[in-house]
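Student: I've put the structures underneath this note.
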Structure P
Amino acid sequence: MGCEVKRRFLLLYATQKGQAKAIAEEICQQASAHGFEADIHCISETDKYNLEIEKDPVVIVVSTTGTGDPPDTARKFIKKIQNKTLPADYFAHVRYALLGLGDSEYTFFCNGGKIVDRRLQELGSQHFYETGLADDCVGLELVVDPWIDGLWLALTQATVSLKEKEIMSNNLRTVSKGVCAVTIDPTTSETPSLVSEIQHLKLEDSGVRSPDISSHKAANGHFVASSQGSEPSLIHSVPPLSQSALNIPVLPPEYIDVQFQESTDKDPSLTSLISEGAVFEVPVTKAVQLTKEAAVKTALLLELDISKTSFCYQPGDAFCVICPNNASEVEELFLSLGLSGKEDCFVCLKIKDGTKKKGAAMPQHIPDRSTLKFILTWCLEIRAVPKKAFLRALVEYTSNTGEKRRLQELCSKQGASDYNRFIREQDVCLLDLLHTFPTCKPPFNLLIEHLPKLQARPYSASSSNLFQPGKLHFVFNIVEFPSCPARPVLRKGVCTGWLADLVTPVLQPSESTQHSSAGKSSALKVPIFARPTNAFHLPEDLTVPLMMVGPGTGISPFIGFLQHRQKLQEEHADWKFGETWLFFGCRHQDRDYLFRDELQYFVGNGILTHLKVCFSRDPSAAADTASPKYVQDNIRLCAKDVARVLLKERGCFYVCGDEKNMGKDVNDALVDVFSMEAGADRLEAMKTLAMLREEKRYLQDLWT
């Protein structure tokens, strides 16, 4: 027999936090076993592939970020394909399959993938396999795993010659009759990869496990059943899972070699952590707790002094805070990994000789000449929920038979529900796994290969530079993750917890924030950098009426809007300004009514013409079923004015806050308003809302 010839396909991914990349790498790792070779690239690396002349099938994995936007890594590609001068047959030669990642609790589910999919179709591309839309709300793997399973047959059909198609058709007809034999014409030059792929498909179709998917048993040759009770947990399972043969992922090839060196060099600057722009380490000049102690959530306001920097912003802009991992958690990792005493050693990284990882590359988010402590503190998201590929890699470094079996279960197809229940839904991280499986001792290179980049956290500016020159305010809730069986201690959010701990010594009680206090905390500094310009700004025409929806900390950017309006009205008494509406809501009027004094001031001075508030947990709201509980209730109560402002007076509508619940509910409320007031059916109302979005008159700043 001749040498095996693997069939090539182009594999592109567009990722924001590493999820799409991890799935693309899983496809790449599986490809060889199915007779294929994946040419894998980030979709932004347009110098490494050329879609204009691509003849082989293309597989694309695209995530979604923000309020339904494609990830940052896809911006360059999308800008290119959205060029209106491209002819309708520009990509007529391209055959592709697309997998979109999203969350159905958000308004624009999988919109990043849908944008790419729709535009490729408009330019003449053809699907060779149906588009997959994976839902993080219920577990991406519920769509991702079967989509990948079906991809290989589709790729095979897309890459075979006419003669091969005839042979394959005959063999697949044989499969449909339940026969496991494969007919091969010895006079043809069919490659072993095609034959093996047909065999693989036939075995799966007839209920026989394919030879490239291993069944794993414990070391003693028996499957391990739980001996710790009838309820499953992170550490143990129950039948039938504990007694099942397992289909586990292919072991990801290791590709990073790590060496530790003693050195007197300094760690890189924080600017090296971002791809473009500058990092400004600015003093904290004020910290105020806006909520009362009895509030369900604790909201803080921080004031930063940017007067000695070139950082500038508009009301409505967001910026990013570079935050470190929790120091005590980093120390725990040192202990668990057996790296105590090496914290200040410099880490030298290189690609392993002979690695089988396709397209192995040095991680861009780890600067050269970094210490171990710097990498674990500033570069790696140690709180990230481990993906199944990471669990599969950890199996190889776990010595206890029961622990090894349980990790195999959690990364297997049979253990998908356990993975969701005990890892994904409980936000289990690597540190939790190392505590739960104490004989698991992974080397440091595994962390670099599998943990994503520690992302900077975005926050909305809650001030106006015109109103308070040289000052930047922002507001946030301290995020908390309650304890659970897999995590016996409560944890705070990575960034909000760090900020809260940073300013605790100088924290002031709730008070009016109109006037800055003395800078008691100027010794404390926070690293920030500007985000790309967005459209969440005041209209240039000051006569345009505004409607703002911001429950809880979603009110943050609108304080900046109103401060800006106040200053303009003070400086230009003869100018005309449009009316302003604010819909605000919180749980309790006496506990978490943020900026109450400021809002009353704005109303009293005519800067805010309509203030609509609601309190969802107050006893009075509970007793009166007719009173509004949420901002969307007030929007419906003001339906006539909302329709007037948006449809007749061409006003702007802004929404800021939680995307999963509030953002969707406000969207639905506007559809109801347009249906009631314009006499339109629901479809027409949705089209009206889409038109407002297209015209940049319906603007959202939403977060998870």
Structure Q
Amino acid sequence: MSAVDITRSENERTTAALLPKWKQLLAVLLAATILISLGTAWPTYAAVPKLDTIRVALFINLPSKYTLNTAAVTYSSAAAMEIGLKQPAGVIPLVQTNAGQAVRFTLDDYKPRLMETPDFGTALAIMKRVKALGGTAILTSLAKNNSVVYQVVEGTYATEAEASAASAKWTKDSALQGLIGSVKPTIAGPLHLEAGAYASEADARLAAQSFGALGVDAFPSIKQSGDSGAVYTVLVGAEANAASLNAVKAIAAKSADGAAALRQTDPAASYLWLRDDHTTTESVKSSVPLYAVSMKDTKVSLASSAPAGIKLAERYNRSYRGAFEISGFNNKLAIVNELPFEQYLYSVVGGEMPGSWHAEALKAQAVAARTYALYQGFGFQIAHVVDTVLSQAYGGIGSEKPTTITAVDATRGEVAMHNGKLVEAVFSSSAGGASSDSKEIWGSEVPYLKSVASPDELSEKGLYAWYRVVIPDGASGYIRGDLLEETGDKSAVGLPVMKVKGDGVKVRPIPLIQENVQIVGQLNAGTRVVVLEKTVQSNEMSWVRGPFTSDALLASIKGKVKTPVNGAIRTLQISQTGPSGRAIEIVANGQKLDVKYPDLFRSSLGGLPSTRFTIDETARMTIAGADSKRERPADQGAMVVIGADGKPKQLTGDSLYVMNGKGTVRAATLSPKFRFVGTGYGHGVGLSQYGARGLAEKGYDYTYILQYYYKDATIVKE
């Protein structure tokens, strides 16, 4: 199917009206001939955006929008890596690594210097302890006092005060304090003295040793020399304030070169200092180069010709195409991957959709991903996008598959547009049977983002059946179907009875294995359970979450609503739904939860997969007495039942089971708890990935799929 509209402009129609009849007929025949000769060729649209190279932030500090920080990064590549300084006119080469050699970068900022010692074992133990406490420690060596010493610094801080506060925090740990002993930590900073100009790193290292022999920090530095090339110097001191730097200067002045050789570094200069780093090797016998990037206006380029790309250890050891830019941004280390736009999409399609899916679904994802990235513009100040689902999932070369590369190449340059503009081609994993209207998710009307039925059931294919059961202690939970077997028996109220097939079978709060969630119970073979319902394993199409207590929901809601909920949550109801049936208004204790926009209900209510759900208020019930009805939880009084012996008994356990007039048994609780039973995974607006797969497997092509989810969109090629 062709998704391109080929129409004539208003001027063309006016001109045709003025032609004689035979000329009009000839014009029509010529136009038809031209269209036939074009076949399926794409028309040219001057307004179609184009992007040759995309910048993807892997680490960036944007507190108002997105923050992911690291104190250092480690790169490696099968081929040599070129390190240079990025300038408006291009990259100025500085140094080349050996093939296969790792190299690390950090920011020349403020860091607690927790220990300096000639004992590598002590330094290594301190580094490991800081890491165990959640910090980022860096272990380096340098020549000092005519020997080798090892320094452990931590983190990345914008000011001396911040680094001092961090130092005080770490040294409160008794184990770390025991390793440090009586040595008082100091603060390393970006203030240096500079000496010399050397032709090689080896010459700079020799000069650094002469300063280090006096007991001061000294190490090689490499910086730009003129319009091209590089020069080595020696940096003396790594101090946090002027007083400390002056003290270093007084000592360094006693060197053979004397005070005349020292000058303070230019704060605006672009440079990289170099140390030997043992952080990743954890070995006294081996190290990798550690370069520190000056905080202001220095942009370092890292590139390699290796087909396997460049590996970044701190980002899950992923390998990436293209080059890297390393810089300081908002007082933190910023890491940006710069690569050809279409090659970026190879990874995005593979990261967002399994490569084994139908080719037409992959093509639809490729066009949606291309359109979405272009729509974002330069959305992160120094980058177009980030590598998480805040933009699109981008996992580097490892996410690419031959099928995803084929899908991108087959749709090269194609984007979705509406009324001459790019659509905001949002997508989610599963619409749960119906995609969202943009207004019921974000509160704003978008003409091409409307609710449509979505065939998302494929996510349930091959999944286990689960049973919600009552176990012997009276609690209810879920057991996977293959762990139960029929008995043929019925309970007193006619519910099926099954028995457990093996020992140690776990009863879970929802029909899904979650290792970090507390189980309801554990049963052994032969244990009999009463079945309340049969369902499918929670998945992208249908799911269960909870039950949540009032305290758990209050903690989740805190800070996400304009008006805080006072007191315990006793009732929670959906008071209004949107076109797809998603919740757009919810009231707790009769009070509206005034979130900024409806999609925030997902995070506000314990992290729900979507907003298309129903709420099971487990404590809500109507109790018919002899002469009246009691509504719980409004009525918080004691519950008394009359047993088979005719005697009244007060219920004290939290779990109970009630039957309505139709004979349906429901699990209930005395105290208010809340279960959410829903469909869909994600916001549900725009293209549903499982829905795209479903349509593709029904025989629809990618243009139809895109126009189905983005109403009245046109697929245009640049």
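No value in this document is a laboratory result; all are computed from the given coordinates. Keep in mind the model is a prediction, meaning the values are calculated, not measured. Cβ atoms are built from the backbone, for glycine too; each structure is taken alone.
Student: I have 28.3, 91 for Rg and Dmax of the Cα atoms in Å, calculated from one of the structures P, Q. Which structure is it?
Tutor: Working through the options, I get structure P.
Student: When mean count of other Cβ atoms within 10 Å over residues 123-130 is compared over structures P, Q, which one is greatest?
Tutor: Once mean count of other Cβ atoms within 10 Å over residues 123-130 is tallied for P, Q, the winner is Q.
Student: Which structure, out of P, Q, was helix-only ellipticity at 222 nm (-39500 (n - 2.57) for each DSSP H run of 4 or more, over all residues; to 500) derived from, given a value of -8500?
Tutor: Answer for the origin of the read-out: P.
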